[in-house]
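What follows are several structures.
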Structure P
Amino acid sequence: MTGTAGAAPGRHGSQPPAHYVALGDSYTSGPLIPRQVDADCARSDRNYPSITARERHVGSFTDVSCGGATTVQMWQAQGTNGPQLDAVRRDTDLVTVQIGGNDIGFGSIISTCAGLSSTDPAGNPCERHYRAAGQDQLSRTILRTAPKVARVLRAVHARAPHARVVVVGYPDLLPDDGTGCYPSVPFAAKDFPYLRDTGKRLNLMLRAVALLNRAEYVDTYKPTVGHDMCKAPGDRWIEPLSPASPAAPAHPNALGMQAMAQALMQRLDLAR
């Protein structure tokens, strides 16, 4: 999707980007959030890049985020969506990147942990499953994903050497205090803190990779604490596995996208 808006200055008098490219997975694209503008990629025109582009009066905006994308899709086509990096040009001056969740297997982790919860609802069957070999498989997978994300950032810099590159972290999916809400969210009670910590480790890795590769980092976890998928429909910004608002299961709804956009715009308001 490409949109064009006027070139009015942004907040604090900063010059709006001339060409903004959004790269990412479904946490960027906004599946099922109205209005969907690309069915193949489950992309909404109310996702956080689109909100940011409108509110910051970006000159030219290209959103190639796509549901299910991994770092591989930065270089390889995904259905009708071309390689995402192809959207980055030499004159691009802002690139946001939110990737890595599918590299560690977000979807399979959720389905595995939900499936195991009935075997020991008060225990931690999911954690035991991923630590059965003596080491935490998810921590290892996060570490193995770090060089993949670093390669993406190096490629962005090579294609757009003057761009401001911003890595966007993932929001808070589960209660930050470690409490559970089984069976509303069907994870065993003691797996909630384990899965919360896994999400935090992923974000910590993304922050470190951004720092080491001349990119900025946007924390979307802290601004979404208290609005996780265990909260009541009127309070949550992340939908549970049976959504009540238009959004994919375990994904941000429209309010979550607005919160992520605000976090991104606050970062853009700061000097580089």
Structure Q
Amino acid sequence: MNTVKTVLELRAAVARARSEGKRIGLTPTMGNLHSGHVALVSKAVQRADFVVATIFVNPLQFGPSEDLATYPRTLAADQEKLLQAGCHLLFTPTVEEMYPHGMADQTLVSVPHLSEGLCGASRPGHFDGVATVVSKLFNMVQPDLAVFGEKDFQQLAVIRAMVRDLNMPIKIIGEPTVRAADGLALSSRNGYLSEEQRAAAPALYRIISQIGTSIRGGEQDFERLLDDGKRQLESAGFRVDYLEIRNAGSLRPATAQDRDIVILGAAFLGTTRLIDNLHLHEQ
């Protein structure tokens, strides 16, 4: 596996692979890789002949009070994980390489509606930053396919819409959430949790799953389910950001008539914000 830092080097390496008739796969990350990231790369390796991973902590998607400065950066360990997963090329640009004219005048990509509400309400501008950096990476690599995790359900929806609306010839593949043995979704931010908080953290997915079980069992009073779920989260020590039942395609609030539903939650343990979801396919 080669590691490159410039767009020029990246494009040259991809051009060589493409000239050999290889199908190009892309897995964008912010580093501090765990088994969930490895699963994304492994999926790309299954579907493509030449896999590019990127590690870039994107300032454009962080709010002023968020953890940009302290976000964990573990390049050497990440390189080892990517090598073992079969990655062919790693792109690790600087901020200056990604935004050579600065971020204040950067053209932004904005996906309306899907970017609003949920994490978009809690993190204003976040999805503009995500869509912009992913669009740039897509243009730099021009992959045939790209793999993203389903844990970030709203992000995946935003990226799918961007690709559709801007006619990008890229297949977007969602990879199921990878979990610890106790059900907690793997996340780079889990490392911020204290021992006590880590013990409490699996309650988020457990409560989301309980709501899912109720809906599968025929419960249609979504408001009551959500109120009960929020109370349970608060009792478990969480500060609830949101807990919602949405249509999985449009992300609008779900009704009893919807057959493709996703339950989404975000909640804080201390200063650490955890997100999770459960997709109920065609109930």
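FYI, it's all coordinate maths here, none of it is from the lab. Please read all numbers here as calculations on a predicted model, not as lab measurements. Cβ atoms are built from the backbone, for glycine too; each structure is taken alone.
2.5 is what came out when distance in nm of label points 7 Å out along Cα→Cβ at positions 130 and 218 was calculated for one structure; which of P, Q is it? Of the structures listed, the value fits P. Taking Rg/Rh (Cα atoms, Kirkwood Rh), for residues 82-201 alone from the coordinates of each of P, Q, which one would give 0.99? Computing Rg/Rh (Cα atoms, Kirkwood Rh), for residues 82-201 alone on every structure in P, Q gives 0.99 only for Q. Source structure of the calculated read-out (Kirkwood radius over Cα pairs in Å, 18.8) within P, Q: P.
Given a value of 3, 15, 28, 25, 18, 10, 1 for P(r) over Cα pairs in 5 Å bins from 0, in percent, for residues 98-169 alone, point me to the structure among P, Q it was derived from.
Q
Given a value of 3.1 for distance in nm of label points 7 Å out along Cα→Cβ at positions 90 and 154, calculated from one of P, Q, which structure does it belong to? Only structure Q yields this read-out. Tell me which of P, Q gives 2.3 when you compute distance in nm of label points 7 Å out along Cα→Cβ at positions 162 and 178. Matching structure: Q.
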